[in-house]
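Novice: Structures for review follow.
Each value in this text was obtained by applying a stated rule to the coordinates, not by laboratory testing. Here the structure is a predicted model, which is why all the values come from computation and not from measurement. Cβ atoms are built from the backbone, for glycine too; each structure is taken alone.
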Structure I
Amino acid sequence: MTAPYAALALALLVFPAIASDFFLTQIGGYSLIWGMLALSLMVLAGYGGMVSLAQITVAGVAGYSVAIFGENATGIMGFGWPWGIVVPVAVALAAVASALIGWIAVRTTGIYTIMITLAVATATFYFTQQNAEIFNGFSGLSGLRAPVIWGVSLRDPLPFYYLCLGAAVLSFAAVLYGARSTFGLTLQAIRDNPRRMAAVGYDVTAHKVFAWALAGVIAGVAGVLLVWFNGRISPGTIGVGAAINVLIIAVIGGLRHPIGPFLGAVVVVLMQTFAIDIVGADRFNTLIGLVFLSIVFVSPDGLLGLWARYAPRMQQEPLR
């Protein structure tokens, strides 16, 4: 582990010692969750050249699975399965849903991939909103509680923060390892020249769909944590606005390294928490748009690009 990673890991571990419960959950845990969602997009866009607006939809599949197969307080669905079964099932369904979306999307490129995934996200939003007998319509499903293990509630500030941190670290490490694996290098080669890779015998479609499935696992874990954080899930959780937020976070942080999505998540969550009181809810989206445009205009690689420019001694590792 390099010195910057070691310093960052130490800072994250000792953060609870100096942070209040509010900062642990509303800033720390929430940023890690959105960072994982953006990380799942980074896997597709950075390593595979496939920009998706359906990552929050994939997370929603996991979230609704937790509400339907587990317990909720709405009296609709809620099969009461134990969390040890519900969580793996929810993540698996998210991965399958992501692979299905990818199977459709990989047949296109560029703007058409973005439009297809946006259409999927929009259709899923209206599907959950209009099927009240399953998803309780616009109100959604509430009363979703994080499990209690050995008398410790995972929704308490300190356990929840470390739960999110552990999930984020595992996702981050898995992406780093995967990028250097045979599959990761092949996926990056397909991103750069799919025709040549197909000509030498690689199944381009299969590699891309598998990348979607892997990204779906990360988004699925984030979806489970998100419903435990909110205690509910509704169509608004997986709306188009949320889908665009994932893209904004990933681009602000930078798509050239897995740490970028987490940097972007911290910036956006801090702005959502504090700046909205300064500029007001009506102008907040304008502020986000201005920050987004400013960072992209100055550095197309986001905050990571700025870091590489002004801290040349600590160069980020570029995509291969």
Structure II
Amino acid sequence: MPSVIEVTDLRKTYGDLVAVDGVSFSVEEGEIFGMVGPNGAGKTTTVECIEGLRTRDAGEVSILGIDPKDRMALADKIGVQLQETSLSARIKVREALDLFASFYENPADIDSLLTTLGLEDKESAKFDKLSGGQKQRLFIALALISRPKIVFFDELTTGLDPQARRAMWDLVREVRGSGTTVVLTTHFMEEAERLCDRVLIIDEGRIVALDTPEALVRSIGAERRVVLTIAEDASLPSLESLPVVTRVERSGSRAIVYGAGERFVSSVVGLLEDEGVDFVDLRTEQPTLDDVFLQLTGREMRE
């Protein structure tokens, strides 16, 4: 796939604070590209430099072959949902869409957007009467009104409950399915893992890693975990004797077995059954992007 965004040695400072420190990457056409990291890592500043909303101090940026300093040339080619967004409290959903549609020569069909985003029964509702999830759906509609080739979602699901967050994930997949390239920034590692074709991990203004979620997890060789519950007075067999087990932690009735290998889980379960150990609530836990961030930075993801 051709690249639709090229970023080379991007740098942005605010006084003595280096917000973005020599960042370079590309985004391919048709992918969901995720930029993840804790709040203050430089995600939003990087994206706003790409969008042309902030002026970079150094480096080169090309989006669809255009320098984002030329905002007018990009206006109808990208859609943007900002991290901090609001509308007049009394404006109605359709009024907002009509207003934004008037900015473009060939806007998207408003009725289709309302249907796609599940807002058809809210078109006469005022902005301040919408739920958090409905407001985010409206912001997505406004970002798509220009029929953009690339759309940017910045912390799209922050503040939403789990059900609304998963509904947003489905919408993001639908947007990509329509042929639009998606650039997503988030500090929710699970969100990036579920949605993104590739993930850029950024911290303190620098790129920590960039690859597919699966490759990032594989790259750290992180341990898998088997978590189970046994009777508090029951003794565990010597699970560490198994070649696939690296360590065992136990607290009361809860035990966590760490290890790796294709036969890790079956070996643990087999030994427990051979030794007649009764267990319940057994589950496996795979390494995640949180584990990647922890190993690469030496600390857990912070809000």
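Novice: Using the calculated result 19 for relative contact order in percent (Cα under 8 Å, 6 or more apart), pick out the matching structure from I, II.
Specialist: Answer for the origin of the read-out: II.
Novice: Where does the value 0.8 come from, among I, II, when distance in nm of label points 7 Å out along Cα→Cβ at positions 58 and 218 is the thing being computed?
Specialist: Answer for the origin of the read-out: I.
Novice: Which one of I, II has distance in nm of label points 7 Å out along Cα→Cβ at positions 10 and 74, as calculated from the coordinates, equal to 0.9?
Specialist: Structure II accounts for this read-out.
Novice: When P(r) over Cα pairs in 10 Å bins from 0, in percent is calculated, the result is 6, 26, 35, 24, 8, 1; to which of the structures I, II does this value belong?
Specialist: The read-out was computed on structure I.
Novice: Let me ask you something else. Given a value of 18.1 for mean count of other Cβ atoms within 10 Å over residues 90-97, calculated from one of I, II, which structure does it belong to?
Specialist: II
Novice: When you work out distance in nm of label points 7 Å out along Cα→Cβ at positions 98 and 170 for each of the structures I, II, which one comes out largest?
Specialist: Evaluating distance in nm of label points 7 Å out along Cα→Cβ at positions 98 and 170 on every structure, the highest lands on II.
Novice: On to the next question. Please state which of the structures I, II yields -8500 when helix-only ellipticity at 222 nm (-39500 (n - 2.57) for each DSSP H run of 4 or more, over all residues; to 500) is computed from it.
Specialist: That value comes from structure II.
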